Structure P
Amino acid sequence: MIPPLTGQLLAWYHKNARELPWRFTFDPYAILVSEVMLQQTRVDTVIPYYSRWMNRFPDVKSLAHASEDEVLRAWEGLGYYSRARNLHRAAQLIVQMHNGIIPASAETLKQLPGIGAYTAAAVASIAFREDELAVDANIRRVASRLFDLPDPLGSPALDTAARSALLVQMPPENAGDFNQALMELGACICLPRQPLCSSCPVQALCLAYRNGTTSERPVKPGKPAIPHFQVTAAVIWQEGKVLLAKRPASGLLGGMWEFPGGKIQPGETRQQALAREIVEELDTEILVGEQIGVFKHAYTHYKVTLYAYHCRLDGKQPIALAAQEIRWITPAELEQYPMGKIDRMISQKIQ
């Protein structure tokens, strides 16, 4: 017998679910791509990227056989680029180890790069109708309110309590719809700020609403101050070409191309910092010229203000000390190279 909360939630979902391009399909590849893109990214942002991606890489094999630069260029602007690299590597392993067939088991899916417990459970439940509960940030918030859970976000206690409460509600052989209904409720009704309780299909069964604690759930831990870094970048010219460096595969913006540079240290001018960074990264010296512009961007855990300058070599030919590789390219070729947002803005400025 389906519990009342589950029955009301599923009835609401089947009537009101948004028509998203990855919804109402059982294609495991399409579902996997959508779930990876939706990690830490809003639906409205993902939709155009997802559509372009599926046109460019319509199946596992086409993605597996693509180059890393092709994959990162298709992902450019969506952020959190390790997701793209991991999805690319996962496709390659699916072709190599599973004959191009995406595994149905959540446990097997978790062995692939970039696929954690939530993504594995979402794909297994939606694509293969496995009885797997998927718990992400949206669903934690919903569970925290539905069951009036006092434990703070990020705590193991909250995850344990949320999973225990939701598993009791999860209908056998229909975990996929149950997971999607909870996601939809969190995305459309049970919002982080000012939840639309008057429109909630399970308002009468929500303990936080009954207890008057909706605005207090979920309990949020204190946030540390966000650091702000001052950074420089060099557009080094030689015979009509500029120098690009490919970032190391691991870490922020891994595998993306950039104009070399780095953080300004205390006591340094911007020009001094840039000259030092080029010696450290490329084992050569530069003459710093006219400023190109000032570019600002906020990442998840810090903010950056970057000062970009036209430069030319004042020493030997550079070598890649800190990068995977370096290339001299014409401004017209910049469009072909995947870059982070700030480097793309610089490239557009100099084209």
Structure Q
Amino acid sequence: MIMRTMIGLVNYASEPYAVELRDVLVPEIGEDDILLSVRSVGICGSDLHQYSGKQSWAVNYPVVLGHEFAGVVAKTGARVRGFKEGDRVVSETAAVLPSDSAFIRQGLYNLDPKRLGFGYGVNGAMAEFVKVPARCLHRVPDTLGLEKAALTEPCCVAYNAVCGNSRLRPGDTVAIIGPGPIGLLCALVAKLAGAGHLIVIGIPADAHRLDVARQIGAETTLGAKSEDVVEWVKNFGDGYGVDLVIDAAGVSASLKVALDIVRPAGQITKVGWGPQPLNFSLDQLVQKAVTLQGSYSHNWAIWEKVISLLASGKLDLGHILNRISPLSDWHQAFEEMRAGIIVKAVLQP
């Protein structure tokens, strides 16, 4: 039997920059799977972390990268119903789930610690084809291009952080720390959800992305000129701080800033990852009676809402999606995102 091969972007070892284009096998699908012809796949910050060897999660090497993807159904398994060859679809990320999961029964399959995702646990979509369980797929409306549909996943991360796990009320002052792709998408969703004064906070290296934050509706950006963020917030409004802080940076220093600028009885939602120890007191969390929680991933209902928002144009990615390239140009796209030259890139295998 002759096995078909394709080109895939493979993370083959744990050391930094162990990523290259390789010949890989076209996947064989099971009865409940779909073989998806990948048309667009986004580059995520987690892809960059694996590329630089700085991820804080286990990776099943070698693995094809890519978990933000959209495409066209190429083949369906024998038990698949509701999808046919040629359908335009986008995929969720929970590639493998334990059949006995209590979290599946609660609709919280995204939180099951035994789940495996595309691009680290199983082969992802930075290749011509990817095997996807049919349960992961959502239809893409004709009004939504597949290059934008591929970014449904990070939009869902932002939606869950801002609208799912946070208590954002119209008129609330919102601060977002970290103007990377997820932080900027959180800013977009916060504006849609009725944020009053939106503040996006970065560092001098984020100057370009802070410009983008202003373009998508942030009233204030801080950090490009090394401003004292805590002092600025003390002199803003009534001086008590902001209602909601979204920590999309993940480093320990950003959580310290969040605690310093959130108002009493306010809220901090942490969506950014960072393995560093805290090395500071959490007494402000107690003194201010602040609600602090994490936000991770997304579920079916969130995907349906976000696809609707993208298709309608209400969630506008015009300032976020800056580069669309063939898979062969992956290295330059990775480096431009890592350097902050662009916010988000999509590869087209």
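What follows draws every value from the coordinates through simple rules; no lab data is involved. Keep in mind that this is a model prediction, so the values were computed, not measured. Cβ atoms are built from the backbone, for glycine too; each structure is taken alone.
If mean count of other Cβ atoms within 10 Å over residues 155-162 comes out at 26.9 when worked out from the coordinates, which of P, Q was used?
On the way: P: 15.4; Q: 26.9.
Source structure for this number: Q.
Computing mean count of other Cβ atoms within 10 Å over residues 75-82 gives 17.8 for which of P, Q? Display every interim value, and only then the final one.
Details: P: 17.8; Q: 13.2.
Source structure: P.
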| task | Assign the value 1.00, calculated as Cα Rg over 2.2 N^0.38 Å, to the correct structure from P, Q. | result | Q
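Tell me which of P, Q gives 0.60 when you compute FRET efficiency 1/(1 + (r/R0)^6) of positions 59 and 107 (r between Cβ atoms, R0 = 25 Å, to 0.05).
Numbers: P: 0.60; Q: 0.35.
Only one of P, Q returns 0.60 for FRET efficiency 1/(1 + (r/R0)^6) of positions 59 and 107 (r between Cβ atoms, R0 = 25 Å, to 0.05), namely P.
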| Answer label among P, Q for the case where FRET efficiency 1/(1 + (r/R0)^6) of positions 35 and 243 (r between Cβ atoms, R0 = 35 Å, to 0.05), calculated from the coordinates, equals 0.40 | P
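Kindly point out which one of P, Q the value -7000 was derived from, the read-out being helix-only ellipticity at 222 nm (-39500 (n - 2.57) for each DSSP H run of 4 or more, over all residues; to 500). Provide the component values of the computation, followed by the final result.
On the way: P: -12500; Q: -7000.
It must be structure Q, since only it matches.
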| message | When mean projected area of the Cα convex hull in nm², for residues 51-178 alone is computed for each of P, Q, which one produces 8.8? | response | P
| note | Value 1.5, calculated as distance in nm of label points 7 Å out along Cα→Cβ at positions 19 and 187 from one of P, Q, is from structure P
| note | Across P, Q, distance in nm of label points 7 Å out along Cα→Cβ at positions 131 and 315 reaches its greatest value in structure P
